[in-house]
Structure 1
């Protein structure tokens, strides 16, 4: 997958929330979005998902213009802001409902996805009884079912303990190895640098800095 963002701007109620964004991204890489609350990270992720339309500029995905040639990316999974599921259903039941939309993932694949984020697929507790950390894990699982080519994770480490952070970091790196294009927004700079191939810093709707991150492959 190849994404090109050309001079993208978005104004909401007279306020510029994205200002002349220019960015290029490709499969097999992790792009880390960094910035304070209100800097535009989440809004840009929404735009890339097709959840909001730009006021000007374009987002091209493999040569097709989002909002013109296609409504949404053809293969995408996203956790943006707080995950929400049907409270009376278990984690597996909630994933099964999502998977019914396309009918691609098998029941075993859904179980494997839950296991990959540290949840027990046989847990009979309903979603309303989940802790904040469990809800976050289920949100990440929902973003990863059916192995999408594009995965967007907005603050994926929220409410997770140290072991949970390690597990989700490993999952993100695994998805990169499988060829996905990953966009991860994270307030923890060191955590972001430990994973990302490129860090994009934002402030007041603008990209203020982009830089490559060199990793020691022998480590």
Structure 2
């Protein structure tokens, strides 16, 4: 399955989600090929850090500025994760032509909802990408949600996403704004490797299991 993790707005947590998903899949015996199409190269930098300090499992991430549909489709039964944003629009559109699904992390703010709405217009049914492959699912979820569950902005963002045309499903699983995600990345680790019993790890596993229900989820 080819999963493109994308949004227009920077700071939505695309690379953090892509990295944690890639390692989680590898831990659960599901081979992964990653593509880092973002000029910031965070996804591939994290993979390189793991290799340098010899953390297993390794993850294979290709850091490129351009990618072809046939290239993404050439990996057989491996899971393909693509991290891309608006800074590389041409590559994002090309990746979408190959995608089985588009995963959109959205922080809880009105500006992020507006950015998501613009992104959905870009990948909408009348665009070249969706004319080539109109079978994708577009999934969204609230990322970096408030840790205080009573704060309304997180709930309002999720409600607004459910009203946007172009989103097939808004996942109820949320990742909250926890320091564990940031601190684990600095060590080349996922949150579930560094603090396996933490709330952040629990939230991530819930999201990963929702995305890959056929994976055993041993990690």
Read-out distance in nm of label points 7 Å out along Cα→Cβ at positions 113 and 145, computed value 0.5, structure in 1, 2: 1
Among 1, 2, which structure scores highest (criterion: Kirkwood radius over Cα pairs in Å): 1
Read-out relative contact order in percent (Cα under 8 Å, 6 or more apart), computed value 23, structure in 1, 2: 2
Structure responsible for 0.92, with Rg/Rh (Cα atoms, Kirkwood Rh), for residues 73-176 alone calculated and labels 1, 2 on offer: 1
Structures 1, 2, by distance in nm of label points 7 Å out along Cα→Cβ at positions 65 and 97: label with the highest value: 1
helix-only ellipticity at 222 nm (-39500 (n - 2.57) for each DSSP H run of 4 or more, over all residues; to 500) derived as -12000 - corresponding label from 1, 2: 2
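Computed from the coordinates by the stated procedures, all read-outs in this text should not be read as laboratory data. Just so you know, these numbers come straight off a predicted model, no measurement behind them. Cβ atoms are built from the backbone, for glycine too; each structure is taken alone.
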